[in-house]
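Chemist: As structure tokens, here come the structures.
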Structure I
Amino acid sequence: MINAYSVNNSQFSVDRVHTDIPPGSGTIWLDVVEPCAEEHQWLINNYPGCLPDENELHEIEVSSRFFESEHGVHVRSLFPHRSGHELRNVNIAFELRADKLITLQDEPTALFRLMRNYLNTQHVQANTPLDVTISLFSAKVEYLADILEEIYEELEEASQNALSEETADADELLRTITLQEDLNGKVRLNLLDTQRSLRYLMRACNKSLDENQKDQIRDMLRDIESLTPHTAFLFEKINFLMEATMGFINLEQNSIIKIFSVAAVIFLPPTLIASIYGMNFDYMPELHSSWGYPMALVLMLMSAVGTFLFFKRKGWL
């Protein structure tokens, strides 16, 4: 699927591109999402070099993710895509030409749908390909900041549950902490990748950027510089909560083992007495007396009660 975003008399419109009909003259952004074979060939014929190889899209080397060619400036950047509680980083290819921005998505990404709504409602003013590019990155930084706020709130709730007097569900706490650790790691990776992308855009498009666009990029870089240490703080909080939760689990296990240990010791003297009177010796006077059986029961009960009272006095129970 290929969507063409056009500007005519300050009015933004979105149209589906058909391979037999070229996009309008006012098109500033072509958004390519999972192109079919026919669309793939159409892009190659009309915009050579705009479609990267799948392996190139996932390369991590700077030379593979940021470079210039005869067609324009190429940037490969990670964008967050959330499905339920899961967050995935999706590689998006940008080709910034003089008159057009071409983006390639392996799968539909929520931020691009959000940007489409922003442009349709004129919530975002974008008249050039650079405006669209900067707006996409700005929306990404805001979205990542919102995710970090959610992570902090989830960790605060987990912290209150862990420290509450009521018995906390350790399994649920561990699942929550693990999920937030995964989200925080992906957000941090996304922030660092965005920082590299914006710095490259500043260098590669320095002559094309006006002062307002440069200020927008500088503001985003400052936001990223403030958000990155926050991810480190969240990692420390996550580690603390993980250690605290594991400590509570160990305490619960120790309490259970303590109960079994005390029970074993309490029943040890009665077991000893029962073992003595279970011996097969001929000369054991108590075995032939009418009071022998009650006496053995009383001895076993007194030995168990005595051991229990001893533990209680020592404060081990």
Structure II
Amino acid sequence: MGVVEFARRDPAPADVSIEGEHPRRVVADVARRPHHFEQVITVANEKGGAGKTTLAAHIAVSLASAGYRVLAIDLDRRQRSLSRFFASRDATARRLGVGLPMVRHIVLNQTSGAMLFQEIARAGPDCQVVVIDAPGADSPIVRRAIAMADKLVTPVNLSFVDLDLLAHLNPVTQDFVSAGCFAEAVQALAETRAEMGLAATDWIVVPNRVRGGAGGKMGEACLAALGRISPRVGFRIGSGMTERAAYRDLQLLGLTQLDLQHIPSLPRAHTVARKEILRLHGELQLDAPGQVRVRKAGLVPA
């Protein structure tokens, strides 16, 4: 499945901004800045507790394991969860004396578009893929991370509270009524990218942290609702990571199930968990590492 076309809305007047900042200003800010990377994968959702950082960490490690040069950026300068994961990974590799696929990682301490691009240029001038972990809130820097994304990955719990950020549904019929607040922001940025002649963003929503299969009847109802929302809002549905001890037990060490093949002293990988990570990796639909070229400046026109 290729890039999803975003649902078009009635055009807003040129002077109307979203949450205080016009989308054109956001997109123009990132589009005019030179950079040296090929793909940006932003993991974002305004709703907390959906597993954004765990998903971002596993995406970054899976890419590094496949041979990509990866830079991971933690936009949450307070919690620093992604940065702590990779710091633990560095320490584990040194302590065990093993060679692990490594990911460069930074925390963005000054949250501005200028500093984001400056830190990417400093920390990952030869990186092919940048993975950005956005905090669970709306802010100018999160909007810029979404605006510059080639791939936007949004994990959601299978609950109607989580889905409300994507779409408002009729409480009786569960029919689509209107886009939710997060979807409206993504749509506005996507439409502005298109108006400015920039390549479309591929938006992937993944049901994440699912317990017990599809999460029972409520989970099944949410999956069905996602299927109805998808064409109206403009995303494709991917596969997330099931809630498993196999993931949690390795997080303190900064490891994933993909790493266990490099560490004979640890138990063998959980087969299903490993397949979940690889399936998510495949759904990103990136070029092979040898085919990824490093861009020299500016975002890519459509």
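The numbers here are math on the coordinates, done by the rules we state, and not lab data. Since this is a predicted model, take the numbers as computed values, not measurements. Cβ atoms are built from the backbone, for glycine too; each structure is taken alone.
Chemist: Given a computed value of -20500 for helix-only ellipticity at 222 nm (-39500 (n - 2.57) for each DSSP H run of 4 or more, over all residues; to 500), which structure among I, II does it belong to?
Modeler: On the way: I: -20500; II: -11500.
So the calculation was done on I.
Chemist: Using relative contact order in percent (Cα under 8 Å, 6 or more apart), single out the structure from I, II with the greatest value.
Modeler: II
Chemist: Between structures I, II, where is mean projected area of the Cα convex hull in nm² highest? It would help to have the intermediate numbers written out before the result.
Modeler: Values: I: 27.7; II: 15.4.
Top value of mean projected area of the Cα convex hull in nm², among I, II, belongs to structure I.
Chemist: To test your reading of the models, identify which of I, II gives 7.5 for distance in nm of label points 7 Å out along Cα→Cβ at positions 191 and 279 when calculated. Can you show the working numbers first?
Modeler: On the way: I: 7.5; II: 3.5.
Considering all the candidates, the number was obtained from I.
Chemist: For mean count of other Cβ atoms within 10 Å over residues 135-142, which structure out of I, II has the highest calculated value?
Modeler: When mean count of other Cβ atoms within 10 Å over residues 135-142 is computed for each of I, II, structure I gives the biggest number.
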